[in-house]
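Following are the structures in question.
Only the coordinates and a few stated rules stand behind these numbers; no lab work does. Note that the structure is predicted; figures quoted are calculated from it, not measured. Cβ atoms are built from the backbone, for glycine too; each structure is taken alone.
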Structure I
Amino acid sequence: MKKWTYAAAAIAIGGVVAAGAAAVSAEDKPMLTIDGETFTTHVKVPDDHPLAPEVISGWEYRTRETQALELDDFQNPAFLAVEQGEELWSAVDGSEGKSCESCHGDAAESMKGVRANMPRWNEAANKPWTLEEHINSCRKDRMGAEPWKWESSEMLGMTAYVGLQSRGMPMTVQTDGPMASWIEKGKELYYTRVGQLDMACANCHVDNYGKYIRADLLSQGNINGFPTYRLKWQGVGSLHRRFKGCMDQVRAKPYKRGSDEFVALEAYLASRGAGLSVETPAVRN
């Protein structure tokens, strides 16, 4: 795990970071086009949006070499997880003798658009549910199978496979009704300083995106590519793993994966990045 010094924190907070592009222009790097489909990586937003004038996908902040991995499914290392998820989709498990396919049929049809509107309000639970929570609910209540751990290869494979069915679709999480208070809670968390380094998510991803801290080019922190393959991880990881990693780096006590805090944070970031194309499974640094 990368350790930050207090000096590094002061540099980030003060904005005196190594020179980098203040914003990423769509003309600076190649278009994100996979199998002939061009993805939306820039979305114009109103002046009152925290990322005005535009929301930008993390893909735009990566090197050409890293971008190339995402442009070709045969090179994209995350597709090992997708293949596992595809196998699990039709694998019978649990006391009910069912698979995901037993109820949902062809994932290309039944799961289309699902990732794009997560987390989604669950009336019975009276809270938003992430994709992981929906999957484990099906396993427990419909299949009679054991839930998967959040960061297990099975869960990452299934979320990558289900997420792939929404690839290219715009992020469209619900923002009104009961979701509104959760999004507001997530926003509050995003701007709250925590840890020994006294930093908030916004210090990097709002105040200093497009600039370098050490060797890393800071993005806006949008979540449209998760689960994603990170070169640093040498594998696929969940969004909540990324949240935990950021909290570790500022020396704060992380919330648990699946906690109300991380779910609220996910809801806020999904709403903030509305309109960006789902890139699951993306490749990042």
Structure II
Amino acid sequence: MPSHATPHPNPPAAPAPRTGRVLSYVESLTPHLFVPSRERPVRAKHRELRADTQVRPHSHPWAQVAISTTGVLRLTVPHGAYIVPPSRALWIPPGVEHAVTMVEDADLRTLYFYQAPGRCGPGVARAQEAPWRQCRVLEVSDLLRALVREMPTEPDDGAPLGPEALLRERHLSALILDEMRRSSSVRLGVQLPHDKRLRHLCEAVIADPTRHETLADWARDTGASPRTVARLFRQELSSTFTQWRQQVILARAVALAAGRRPINQIAAELGYNSPSAFSAMVRRAVGLAPGEFLGVQA
């Protein structure tokens, strides 16, 4: 039976970071065996994947939520990249090509959501659909995480679920949809450009944002001059390199905070000489103290 996932015709191998970390690649796992429907509007898959594993670019005709109950994920879509720690999940609308990279060993849970023709979202009214037609990073409540763990993950080529199991799945699905509608959206994505040279640079920064400090050093890896790279940032991303890299660092800080590291350790790992310098950057960027933004203690 053919897969309902649409693989990239020539899946682009993400540039391996020049820090000794090499990605290994796997395909999307038999999505045709987990197709959501009116009768089963939410379907769940479960995979345990090692760090530096990437699920190759693919898309689905249904909506998807990616969540890791342990470990940090990075999801890349045509126009952006998102860091997803266990406290958050990523909503991906139907038809959006995406690749999933394990930043750490991850317990990957994937939810597929049935979408009626022309509709988009977790059962929201038409007037509320617009935000759900784009990728969204969502806060994950303790209840939502527990519900996801309880969802059956048996594929359609196995023994069919009995009436009681199907009824339980429907109850869990209704609660999941309700929790999704209640979830707050957070800005943890970074834009990606079309220009190949700039995209290569941006993906290298996302993989290891502290490898270089100056734009000139990063530009050297692309073969373009710093002036050209700075111009491309303004043209394609409406941002300076410093502003864009700051968003990458904030996303990486969230990923590190998911491991309950103290702020001084997070600051050091992100290249800051002092926690106060890191705190000042966070306050300028998001208007919150690092402890409040990251949910960790100093």
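Just a few scattered comments:
- Label whose coordinates, when distance in nm of label points 7 Å out along Cα→Cβ at positions 53 and 117 is calculated, return 3.3 (choices I, II): I
- Taking FRET efficiency 1/(1 + (r/R0)^6) of positions 125 and 269 (r between Cβ atoms, R0 = 30 Å, to 0.05) as the measure, the highest value among I, II is held by I.
- Comparison of I, II - label where relative contact order in percent (Cα under 8 Å, 6 or more apart) is highest: I
- Sorting I, II by mean count of other Cβ atoms within 10 Å over residues 173-180 from high to low puts II first, with the largest value.
- At a computed 4.0 (distance in nm of label points 7 Å out along Cα→Cβ at positions 61 and 109), which of I, II: I
- Answer label among I, II for the case where distance in nm of label points 7 Å out along Cα→Cβ at positions 205 and 245, calculated from the coordinates, equals 1.2: I
- Answer label among I, II for the case where Rg/Rh (Cα atoms, Kirkwood Rh), calculated from the coordinates, equals 0.96: I
- Given 1.7 for distance in nm of label points 7 Å out along Cα→Cβ at positions 101 and 261, calculated: source structure among I, II: II
- Parent structure of the calculated result 0.70, given that FRET efficiency 1/(1 + (r/R0)^6) of positions 69 and 213 (r between Cβ atoms, R0 = 41 Å, to 0.05) is the read-out and I, II the choices: II
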